[in-house]
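What follows is calculated from the coordinates using simple rules that are stated; it is not laboratory data. As the structure is a computational prediction, the values presented were derived from the model and not from experiment. Cβ atoms are built from the backbone, for glycine too; each structure is taken alone.
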Structure P
Amino acid sequence: MTVIETIVRDIQSLSLREQVQVARYVQRLSATARRKRATVLRKTHGSLDDADGRVFEEAVAESRKMEAHG
């Protein structure tokens with residue numbers, strides 16, 4: 001069982017009221033993360049030249065692949 005499956009199972013065992021609280025908490029985290037990403041992008045936009053930007057994008061893509069596959 002994956003971590004996400006375990007978390008979902010645990011959430012399903014909660015009361016409906018607790019599930020709503022969890023959902024609201026996750027939504028706040030998501031909104032906070034979006035705001036932080038937008039702030040970082042605004043602050044760093046244009047700080048890399050094209051070559052460095054490509055290298056950075058490739059590194060991020062590779063990191064996401066590794067995270068997805070554990």
Structure Q
Amino acid sequence: MKNLTETEKQQIWEEVRREFPDDAVMQEIHYVRLLHYRQTKGLSAQERVRLFARATERARAPSQTASIIS
């Protein structure tokens with residue numbers, strides 16, 4: 001996965017603000033969509049599936065904080 005520079009991220013924000021000037025929710029959605037697209041550009045479909053599957057597994061895993069509290 002490619003790491004984007006702050007300049008590249010700012011360019012994405014500028015692009016989505018132009019596309020959706022009066023809709024912050026659509027700006028957020030499309031920012032994330034473009035961010036993921038640019039980060040995974042050049043990966044095969046199988047590599048992208050693996051990447052997002054790992055992210056889903058991490059998100060579903062119980063946090064260590066939760067186990068400390070219980």
Which one of P, Q has helix-only ellipticity at 222 nm (-39500 (n - 2.57) for each DSSP H run of 4 or more, over all residues; to 500), as calculated from the coordinates, equal to -29000?
P
Among the shown structures P, Q, from which was the value 28, 19, 11 of semi-axes √(5λ) of the Cα gyration tensor in Å calculated?
Q
Quick check on the output: 2.5 is distance in nm of label points 7 Å out along Cα→Cβ at positions 37 and 53, derived from one of P, Q. Which one produced it?
Q
One of P, Q was used to calculate distance in nm of label points 7 Å out along Cα→Cβ at positions 13 and 45, yielding 4.7; that structure is P
